[in-house]
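Quick note: the coordinates plus some simple rules give every number you see, no bench work behind them. Here the structure is a predicted model, which is why all the values come from computation and not from measurement. Cβ atoms are built from the backbone, for glycine too; each structure is taken alone.
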Structure P
Amino acid sequence: MSNPKTIPDLDRFAFFHGLPPAFLQTWKRNFSRMSFTKRQRLVFPSSCSDVIFFVLSGKVKIAYTSEDGKEFAIAILSAGEVYSEHSLALATAIEKTEVLYVSMADFKAMMDECPELARHLVRLLGKILRLTNDLIVDLAFRETSSRLARVFRRTMQGKNDNAIYLTHEELASLSGSTRQTINEILRHWEQQGIVALHRGYVVLLLPERLWEKISHEYS
């Protein structure tokens, strides 16, 4: 059991918004924190067979790996985001990262105390399922440029600016493609004035052009 004084307030995470503050304060004792280095897989203590983790800082890639070693990422998590680690997808730190985590056993006890928490978990699991289904449909039916446009649109949701802080390598993983192919597509879009390329991020200058492309694809 962790010292609650070392655990930040849980209401910093949108996942817990709307839940009674008294519960949030008590639940802090169920959480632990861990740090991971760049490219390190997130592996938690063996006593926690399944966990839910919350990103405090850094970025985490959630990806499936095929038998031939090809990687298919479904999400890049940044500070404030949450993931339930009980699927076959692997979580890897893209950069130096710190997370909070809670075992599923403790989380179930928390749901017994506050049934409303179960609804929050259902929403999270639904989001993970949608991301996985989107990946399957994208790889089966959509060309790479359309998959990349969809990555941009998902990343833009809830943002107040048009900057996408993902590297070309991360965009390739999320699009189920190669870095070379993504570079070619981005350079083409830059020539058309749709995007501006910067080191480590992309700015969407004419996002409506990309959304128009998506709307014409099979869905």
Structure Q
Amino acid sequence: MNVLSGGAAAAVVKGVQAQFERETGATLQATFSAVGEMRDRLLAGSPCDLVILTKPLVAQLVASGHVVAGSERSLGLVRTGVAVRAGAAHPPIADRAQLAAAFRAAREIYYPDPEKATAGIHFMNVLKALGLDQELKAAFRPFANGATAMAAMAKSSEAAVIGCTQETEINYTEGVELVGSLPREFELATNYTLGVCTGTREPALAAKLAELVAGPASEGIRRRGGFAF
């Protein structure tokens, strides 16, 4: 059973993997990265039984015939937040002035792909709105997805580091801590949604996995990570 998923849902899929494999006898192979990249892989013909992306992207895939209409299920809403390394002081980020000051104080700024990741695209728009997209360019540390960015930030030897990505990718990554959601002016809540791919050869297994990922079995994992539903 092949899954292409945005990084925000990685811990959810991994959290139900053992149960799925035990109950079905099938093997689960999942790939996690920026939602835009996962969409592109599906469109390019990568094997996929279940896709987990943002709600608008899944809707596009339904319209294009790549996802079964009516199979969509929401995992919940995920906010975009600011992170620091575990144990570091939490800077105030309640408004645009405080947020700008927090970014200016950092020697390294970690975030996901600014072209294909939901949080990365949004983060770059926030920096542009703050007038910092050029000023802080030397500090930028972009990665393929938020989870990879947070893992790299946790291992950085630099004293002053900060990151921005989906809160689930912060909460699920060891070595980093969530400071808080972006200020209301810049807040972003993303609805992560799954869909069964029309190309699946095992629709019953795909439906079973969808139930585990978006149903009661994963509620605890999702809530702990920052999904709201």
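Observations, loosely collected:
- If log10 I(q)/I(0) by the Debye sum over Cα atoms at q = 0.18, 0.32, 0.33 Å⁻¹, for residues 31-78 alone is computed and equals -0.69, -1.32, -1.33, the structure in P, Q: P
- Once distance in nm of label points 7 Å out along Cα→Cβ at positions 71 and 103 is computed for every structure in P, Q, the highest value turns out to be that of Q.
- Taking mean count of other Cβ atoms within 10 Å over residues 23-30 as the criterion, the top-ranked structure out of P, Q is P, with the highest value.
- Given 0.40 for FRET efficiency 1/(1 + (r/R0)^6) of positions 175 and 199 (r between Cβ atoms, R0 = 35 Å, to 0.05), calculated: source structure among P, Q: Q
- Structures P, Q were shown, and P(r) over Cα pairs in 10 Å bins from 0, in percent at 7, 31, 32, 20, 8, 1 was computed from P.
- Which of P, Q yields 13.1 [mean count of other Cβ atoms within 10 Å over residues 111-118, calculated]: P
- Value 24.2, calculated as mean count of other Cβ atoms within 10 Å over residues 167-174, assigned to which of P, Q: Q
- Label whose coordinates, when relative contact order in percent (Cα under 8 Å, 6 or more apart) is calculated, return 33 (choices P, Q): Q
- Origin of the value 2.1, where distance in nm of label points 7 Å out along Cα→Cβ at positions 63 and 127 was derived from one of P, Q: P
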